[in-house]
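The structures come next, written out as C-alpha cells.
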Structure P
C-alpha cells in the first residue's frame with residue numbers, strides 16, 4: 001500500500017488553493033483530499049527576502065483557516081515565487097507585462113521558490129524548496145505565440161514549465177521539477193510522512 005495513504009488513512013487532507021496545477025500534482029501522490037479555498041490578499045512585509053516571502057504567504061493562506069480546522073484535518077497551503085538576480089518577479093499585470101518578464105528570463109537563469117505550510121488544529125510546520133531554471137534565448141515571436149496561446153497571466157514569472165514555453169525554452173533545471181509547477185512533491189511527501 002502507498003505508505004502516505006496508509007499514514008493519512010484517518011485524516012481529512014484539505015488543499016487550500018484554487019490552482020489547477022496544485023490540484024493535479026497533489027492528486028498524483030495518490031492520497032484523497034478535498035479542496036477548500038479562502039480569499040487572502042497576498043501581501044507581505046517589505047523586509048522579507050527570498051524564501052521568507054513564499055513561506056510567509058503560505059502561512060498567511062493557512063491563517064485564513066484558524067479556528068476552522070477539525071480534529072482530524074490536515075491543511076496544505078503553498079505559494080510559489082520567481083527570483084531573477086535576487087529580484088522578485090510576480091505574476092504579470094497584463095500581456096505587455098508578461099512579454100517583458102519572459103524577455104527578462106530569456107537566455108538567463110532564475111530561481112523558483114515554493115513555500116509550503118502544513119497545519120492541523122494544534123500544529124503547524126512550514127518548509128521551502130528551491131529550483132534553478134536555465135532558459136534558452138527566446139525570440140519575440142516565440143514569446144508572443146506562447147502568451148497568445150497559453151495566457152499565462154496567473155503564473156509567477158509568466159510561464160508554466162509544463163507548457164509549450166517549457167518544452168522549447170528550458171535548457172536545464174537544478175532541483176525539483178514539480179516545484180517549478182507549483183508544488184514540490186518529493187519534499188511534500190517526506191514532510192507529510194513526518195508531520
Structure Q
C-alpha cells in the first residue's frame with residue numbers, strides 16, 4: 001500500500017486508514033508513523049472532551065497508539081472502521097483511568113488490612129469454653145427470650161424495631177429482654193463458681 005504524502009494526513013480516507021492499521025499488523029513502522037501522526041492529536045482531543053486533564057489525555061493517547069501497534073492484528077475492517085476501532089480503544093482507556101482514579105489507595109498500615117493477631121492457645125481454649133457456656137445458658141431460656149436476644153444482638157434491631165416486629169408493646173419487649181439477661185447472668189455466674 002503506498003504511503004500517503006506527508007502533508008496529506010488531514011485528508012486520509014477510510015480505506016487508506018484501514019489499510020494503514022492492517023499494515024501495522026504486518027509491523028510496518030512507516031504505516032504506524034502515518035497512523036500516529038493522523039490519530040494521536042485527534043485521540044488526545046477526544047480524551048480532553050471526555051474530561052481528561054491535559055497530561056492524562058496525553059498519556060492515554062500514547063497508550064492508545066501503543067495498543068493500536070500491539071493489537072493491529074485484531075482489527076477487522078468488516079467489523080468497524082479504523083477510526084471507530086481506535087476511538088473505542090481510547091474510550092475504554094479513559095473509562096479504565098476513571099475507575100483507577102475512583103479507587104482509594106490502600107494504606108498497608110490500615111488495621112483493617114492487617115491479619116488478625118494470633119490468639120494464644122490458652123486464650124482460645126478459654127474463649128471456646130466461654131462460648132460453650134453461653135450456648136448452654138441460651139439453650140436453657142424459653143424460645144421467645146432467645147428470639148428476642150437474637151433480634152437485639154445478632155440482627156442489631158432496636159427495642160422499638162423488635163416491638164414492631166413481634167407486635168408487642170415497647171415496655172413488654174424491654175422487660176422480657178431484662179428477664180432474659182437476668183436468667184443468663186445467673187446461669188453463667190453459677191457455672192463460673
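Any read-out appearing in this document is the output of simple, stated calculations on the displayed coordinates, not a laboratory observation. The structure presented is a predicted model; accordingly, all values stated were derived computationally and were not measured. Cβ atoms are built from the backbone, for glycine too; each structure is taken alone.
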To test your reading of the models, identify which of P, Q gives 65 for volume of the Cα convex hull per residue in Å³, for residues 48-95 alone when calculated.
Q
Of the structures labelled P, Q, one was used to calculate helix-only ellipticity at 222 nm (-39500 (n - 2.57) for each DSSP H run of 4 or more, over all residues; to 500), giving -9500. Name it.
P
Comparing mean count of other Cβ atoms within 10 Å over residues 16-23 across structures P, Q, the largest value goes to Q
If P(r) over Cα pairs in 10 Å bins from 0, in percent, for residues 72-159 alone is computed to be 16, 40, 25, 14, 5, 0, which of P, Q is the source?
P
Given a value of 1.05 for Cα Rg over 2.2 N^0.38 Å, point me to the structure among P, Q it was derived from.
P
Calculated from one of P, Q, relative contact order in percent (Cα under 8 Å, 6 or more apart) reads 16, and the structure in question is Q
